[in-house]
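What follows is a set of structures to go through.
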Structure I
Amino acid sequence: MIGFEEALAGVKAAAHPLGSERVPFGQASGQVLAEPVFARFGMPRTNVSAMDGYAVRERDLGDLPFSLPVAGESAAGAPPGQVLPEGAAFRIFTGAPVPEGADRVIIQENTERDAGSVTFVRPHGDGRNIRTAGSDFQAGDVLVPAGVKLDWRALTTAAAADQAELCVYRRPRVVILATGDELAAPGEAQARAGAIPESVSPGIAAFVSEQGGLLVRRERLPDEPEVMAKAAARALEEADLVIMIGGASVGERDFSRSVFASAPDYVFPKVAIKPGKPVWLAHVGERLVMGLPGNPTSALVTARLFLAPLLQGLGGGDVAKAVTFKQGICADPLPACGDRETFLRARQAEHGLILADSQDSSSQRSLAVSDALIRRRPGAGAEPAGAMVTFMVF
């Protein structure tokens, strides 16, 4: 059994990007760029107005009030090339090409419009209100560098490059196998004596998608080695990563480690943490298999600690950013810690971190409102309320 930091280092070493692919722009959301995004042309493409108003020549401006005939109009999307006559103004809108000859836009709030002319009635200040061609970026500029995850902000910038396809790291394909004779689909457990709702695998499936994985399927399996072995073999053919939920410990009916045709080459067989000691990660042939405990809290905590960086790394992301800690104040007293590194569920509040009512590894009630994990070192003593703690977002 190894410690948390050693296990995390093992995850990072195993989390190699799976390769890149070119995908249509509309399918790239959430993926990580494998190549930079270059601008096909500069923006703005021509001089454009920064405001709604009237395009004029500086030398045609007179003492207030004064009027100029309106010789034309320019709207956003209109082709450039219109020419402003001497001694005239052009009606212009935000983002519209500035007509040739104009060197200033006076905002409409400082004007009064008549039928064929415009009267300038208020001081117009020193601003020219023109965005010059290429002032945002030039053709060939890198708009989004490689390694950036395409979130809503990066996608906005990438779209401005006018690229129909983007080169991204491939999403890791994931199969989830949940084991246990006691499991029933949500909505079916009440009708079967001894059954419990299968609650962990739906949460892990959502987490896989949230962390950039591509869920191929999830399957519920009985505690029957032959059935599990067939499902495991099929999963290894379909996925880059197989997640086994349950059967991770050493009981007589814990089969998750033994159902693979090839013996697992362990990155780690278990980790000295609480909750979640039975978590394991191994290479099976060319695939990765992660075993999560069947207890809900243990499964979700270990997924946050180890599955998140694994998926991020396989998808080309920054593994180091997946597990980061910061300092905060715990509003509740902290119990003494045993001989394993412990992660306490808590929620963030204005006055500090509030511990979940139950820290039992099977507890599910407080999972929905827990958004932090407080890290406690082995052997740490009890602390009063108000102690400074190390925590991560859960």
Structure II
Amino acid sequence: TPTTEMAVLFLKASGGIIITASHNPREWNALKLLDSNGEFLNARQGARMMEIMREDSFLYQGVDGLGTYQTNDFTEKHLAAVLAHPLVNVEAIYRSGFSAVLDGINSVGGVIMPKLLEALGVTCYKIHSEPTGDFAHNPEPLPHHLKDLSSEVVARKATLGISVDPDVDRLALVCEDGSMFGEEYTLVACADYVLGKYAAQYPDKKLHTVSNLSSTRALKDITKKYHGTCSAAAVGEVNVVEEMKHTDSVIGGEGNGGVILPSLHYGRDALIGTALFLSLLAEKGQSMTGLRSSYPDYHMSKNRVDLKKDISMEALSGRIIKAYPAATVNKVDGLRLDFEDEKKWVSLRKSNTEPILRIYSEAPDKTSAEALASEIISLLSL
């Protein structure tokens, strides 16, 4: 996916089409549509496209005006752009002598990621890397799907483990002891590195970061360390990108391991995420567990409840807000309540595809996160 996004930019094309199931099971193969900036269509563009389809108002060329079809491999151009990026410290990574186990989930990540690691001087041990499309495990890079990767990291005594989703826009990392670095913390670590570089080079610049409303507040803490500000966008890459442009953010993304570096392109990209992370690890000279322990430790509880068809989200929100008068309220995407003094939050978001309500909460410890979610669920009385 990120390579196609960059190909649109390389070619100055009118748009792009990506055929992918993303992290979903293969029967959900579908189209991702890009505009002329190599970015996903926003709500307005999507609505216009559907209108054109419904009206069947397509413009057709005459035979003399037909375009041409060609096949290009933009993998090398994408890799070259990542390696040439001024924030990527190729020399430091090379000197570090890292070794990594890569889970390519039987998709394109098994092709492009080894090339990146080789170019960075990282010894790469591959598992599930043949791009057959027959996924060896559930393709979403969540901890309970990465047991093979975790075991192989320990067995190989590797520096780290790397997992990407089938279209290589999400990045999950495993520590040297087989523990999860935490998908939410991929962006946190990359932001720490990028913010540090910008703060050193532009000490008077007001720095900004963006994540979505369901991502860890650790990004906010790290951004504050560099005297910057962090804002939250509605869930969805296109919403994060719009907020990043609006705030001129230096980095952003989503807590699902999606890293967006606008100085490369406005799209989640596991290649640049990997390169930034390894640059940080090399410059810090720490182990994976050592680096992870340097960040604020938050725990997230993710729940879902069934919704009745006639339930009013507005009524539910009003009930919750009334119960927590001291909380900071955000209605950008469903409802989110922040409890700044206690460093915790809870969000309620109605699914667009299922009759369910997603309830995410986060706090400095697991018990508090789960207790907050339970309080909210009991208040709903669904």
Structure responsible for 0.00, with FRET efficiency 1/(1 + (r/R0)^6) of positions 79 and 191 (r between Cβ atoms, R0 = 30 Å, to 0.05) calculated and labels I, II on offer: I
Entry that produces -11500 once helix-only ellipticity at 222 nm (-39500 (n - 2.57) for each DSSP H run of 4 or more, over all residues; to 500) is calculated, selected from I, II: II
Structure responsible for 22.0, with Kirkwood radius over Cα pairs in Å calculated and labels I, II on offer: II
Top of I, II by relative contact order in percent (Cα under 8 Å, 6 or more apart), largest first: I
Test item: mean count of other Cβ atoms within 10 Å over residues 7-14 calculated as 18.5, pick one of I, II: I
Which of I, II yields 4.1 [distance in nm of label points 7 Å out along Cα→Cβ at positions 63 and 95, calculated]: I
Of the structures I, II, the one that 54, 33, 30 was derived from, the read-out being Cα extents along the principal axes in Å, for residues 199-326 alone: II
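Only the coordinates and a few stated rules stand behind these numbers; no lab work does. Just so you know, these numbers come straight off a predicted model, no measurement behind them. Cβ atoms are built from the backbone, for glycine too; each structure is taken alone.
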